[in-house]
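Structures follow.
We did not get these values from a lab; they are worked out from the coordinates using the rules stated. What you see is a predicted model, and the numbers here were worked out from it, not measured in a lab. Cβ atoms are built from the backbone, for glycine too; each structure is taken alone.
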Structure P
Amino acid sequence: MASAVQRMEDLARSVTVHDPRVKVISNKDGSIVHHGREVLDRIVGQIASPVRWDLCMRTLEDLGVTAIIEMPPAGTLIGLIKRALPGIETLALKTPEDIPAARDLIARHGRPSTLIDQPTWRMLVAPFAGTFHRGADLGDEIARDGSIGRVIAKNENTEISAPHGGVIIEWLAEEGDPVSPGQPLVRLHPTGEHPGGEN
């Protein structure tokens, strides 16, 4: 499979990623990966690398995981977990008939996801037709209500601010591009709490 890695690396360069908002455990060495690009790189490299499920289980134990649901096709990993981590409740989700049991397991062991009120990214759009001019760079962290650039028209010159702040993860309009009302300009990854509990 080594010959496929280079091809997949070439294709992966065109994929836009953002940092995960939940813990991602890598099959490579059981470590928790915090950066989106590294997650993708590890997925590609995994094509020609052994799966270290033993190290993943060790990380699950260290994290204090109390229950695991294996998604279809399910059964193999649950069997390994039962032998290595007998204190963890498990469920192999194989058919629709298993869904009620999965819901019960989640209700007893789960907790609300931060993704409910903390989206993984936010987008800013042009307020009117004009020319877009950037005021920041890819990767910059923008403070709450900070500027990412301006939209300039014949009778308008408006600063585009980020109400929630965040890190610029993708430009959706280039410097000097003509833009129309509502056109996406930039995506930002949230870095802190949003004001007033709003999304």
Structure Q
Amino acid sequence: MAHPNFKQEDIIRVNFRNIEKKLKGRGSQAPWEQEKGWRSKPLTIGIPLGIKQTKATKAADVRIQVKVNRHDDVQYKVEHTIPGSHVIVGDLHYRSMCDVIRETFSSDPASSRFHYHPYEETWERENAPPGTPPERVYGELYSSKAWIDEDRKIQFVPLPEGDPDKDVPRVVAAMSIALDATKLGQFGTSKAWPVYIFFGN
């Protein structure tokens, strides 16, 4: 705008919001939500009503919830999956974990140093008596028994002939999830509770 050739009349009827939507590819007004597939929805919590449930009503609720989760038809309308009196406490900003995995594994420079295949780490003591087995060392996630077992399972999952993913390498994406309150400013008491994801690979 400080350029000598700039003319204010050239931008009077320009719809900058529409241009921004086209550039971002989304219709959201929030800048953080326009990046990398972020979404927002109201966060609802349930306040207990103080009504004690019997074993029969608990079992019925579980059966209904299983049907809802499977998208089966239910006999009556389920008002909400959260029990109790419903209160909206704000917005939950989130993005798909699959998108995070896909983006990190495909374009993050750190992924070139990821461990995609697990291994057992052992240590042999010097001057150990003959026949002493090596000692198993547990240090990283990718050398844990759980990872090795999961890796073995996914390698042998049968896929039908002609499946496009049949010859794609299969690896474990290990995610450590943490949550902590964060102050939003130097002054005031406003807080957010971001969920941090760390890859164990």
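Compare distance in nm of label points 7 Å out along Cα→Cβ at positions 151 and 183 across structures P, Q and report the one with the greatest value.
Values: P: 0.9; Q: 4.4.
Sorting by distance in nm of label points 7 Å out along Cα→Cβ at positions 151 and 183 in descending order puts Q first.
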For this session: Could you figure out which one of P, Q the value 1.7 for distance in nm of label points 7 Å out along Cα→Cβ at positions 63 and 87 was computed from?
Result: P
Problem set entry | Which entry (P, Q) yields the derived value 7, 23, 30, 23, 11, 5, 1 for P(r) over Cα pairs in 5 Å bins from 0, in percent, for residues 135-174 alone | P
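Rank structures P, Q by mean count of other Cβ atoms within 10 Å over residues 7-14 and report only the one at the top, that is, the highest. Kindly include the intermediate steps, with their values, before the conclusion.
On the way: P: 11.1; Q: 7.8.
That would be structure P.
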